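What follows draws every value from the coordinates through simple rules; no lab data is involved. The shown structure was predicted, so the numbers you read here are calculated from the model rather than taken from an experiment. Cβ atoms are built from the backbone, for glycine too; each structure is taken alone.
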Structure 1
Amino acid sequence: MTRWLPYPLVSLALCILWLLLNQAFDPASILLGALLGIVVPLLVRNLQPLGYPRLRAPLTFIRLIGMAGVEIVRSCFNVSRIILFADYNQVNSQFIRIPLTMTDPYGLAMLSCLINMTPGTVWVEILEDGYQLSLHVFDLHDEQWWIDTIKTRYEQPLIEIFETEAARGDPA
C-alpha cells in the first residue's frame, strides 16, 4: 500500500482539493483527482528523505499553533505601531543568539516557520559553535525575554511533539 500511496491522507486531500477547485463531482473529475492524488505524492516522496514526521503530542501541537497565532496577531499590531508612529531613532534592531537543545529537523523547520511568520523576527541561521540560533529582532528591549520565550513557548513544545524520549535523553 505504501509503495503506491506513500501518504494516503495527502492523496485523499489532493483528490478532495481537486474536486473542490473544479466544483465538479463527475466521473472525469473524480478520476483526474484520484490520479493527481496518486501521482503527486509518488513524485515528491524523495523530497522527504527522513520519512513522514510523526506528531507525538497532538494536543500540544494544537496549543502551540493557537499560542503562535495569538503571538502573530499581537506582533502585527506592535510592528505596525512602531512603523507608523515610533521615532526610528528609538528602534533597537539587533541580532541575538539563542542556545537550542532541539535537534529534530522537523522540529527545527517548524520553529523556523513559527519565528519567520511572526512580524518583527527573522531566523537567520543556526550557528555551529554551541548550536545556537541567530535571530534578528526588529525592536529589541529585553534579550533575556526573547531567549526565554523561544525556549519555553516554542522549543519545549516542539521537543515534546517531534523528538523521541531517546533523543531528549529521557528514560524510555
Structure 2
Amino acid sequence: MRLLGLDPGLRNTGWGVIDLVDNRLRHVADGVVRSDDRLSLAERLVQLHQGVAQVIADFSPGEAAIEETFVNRNPASTLKLGQARGAVMLTASLAGLPVAEYAPNLIKKAVVGGGHAAKEQVGMMVRVLLPGCLPDTPDAADALAVAICHAHHRATFHKLAQAGGRR
C-alpha cells in the first residue's frame, strides 16, 4: 500500500510518500510544495492544490494522511494554516483518496515515542525508520512522519470510517 503524508502550510507544504509492504516501511519520495508569498491568498492556494495534485499523479498513493491544525497564538496564522490545510485535503479527496487526520502529538508519539518531541527528534527518527531517507527540509520530514503514523494507525482509521466515525 502506498501512503502519502502531508504537512500543510501556506508557504511550504511538506509531502512524503512511503510504501507499506507487510509490516515494513519503505521510503519512496519526499519534498515540499511552495507557494509564492507575493501572490494573493487564492492564488497561493491554487499553487498548493496544483503541487499536491502533481505529487498524487506522479506517485499514485492509495491513501493520504494529514496533520491536524494546532491553534497557535496568532489567530491570523492559524486561519491561513487552516485554509492551506483545506486546500490540501480537498486535493487528496478529489483524487479519490481516503484522507486520515492525526493530531501533532499522536504523530510524534508514533514516530518518536513521546508526544512532545522536538522537530529534530522527529527528523532523526524518520531517517532511522526509513533507511536511506534524507529529507531536504523539516517540512518533508514531518510529512514522512505523518505517513509513518498513518501506517501504524490505518487499520483503526478504516474501522472508524466503516462504523461511521470520523475520517
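Of the structures 1, 2, report the one carrying the highest value of relative contact order in percent (Cα under 8 Å, 6 or more apart). Largest value of relative contact order in percent (Cα under 8 Å, 6 or more apart): 2. Each of the structures 1, 2 was assessed by distance in nm of label points 7 Å out along Cα→Cβ at positions 48 and 72; the largest value belongs to 1.
Here distance in nm of label points 7 Å out along Cα→Cβ at positions 24 and 88 has been calculated and equals 2.9, so which of 1, 2 was it run on? Checking each candidate, the match is 2. Ranked by distance in nm of label points 7 Å out along Cα→Cβ at positions 32 and 136, structures 1, 2 are topped by 1, which has the highest value. Which structure, out of 1, 2, was Rg and Dmax of the Cα atoms in Å, for residues 40-95 alone calculated from, if the result is 19.4, 53? For Rg and Dmax of the Cα atoms in Å, for residues 40-95 alone, the value 19.4, 53 is produced by structure 1.
Assuming 13.5 is mean count of other Cβ atoms within 10 Å over residues 112-119 as calculated from a single structure, say which of 1, 2 it is. Comparing all candidates, it corresponds to 2.
Computing Cα Rg over 2.2 N^0.38 Å gives 0.97 for which of 1, 2? The structure behind it is 2.
A value of 2.3 for distance in nm of label points 7 Å out along Cα→Cβ at positions 64 and 120, calculated from one of 1, 2, originates in structure 1. For which of the structures 1, 2 does the calculation of FRET efficiency 1/(1 + (r/R0)^6) of positions 16 and 128 (r between Cβ atoms, R0 = 25 Å, to 0.05) return 0.95? Computing FRET efficiency 1/(1 + (r/R0)^6) of positions 16 and 128 (r between Cβ atoms, R0 = 25 Å, to 0.05) on every structure in 1, 2 gives 0.95 only for 2.
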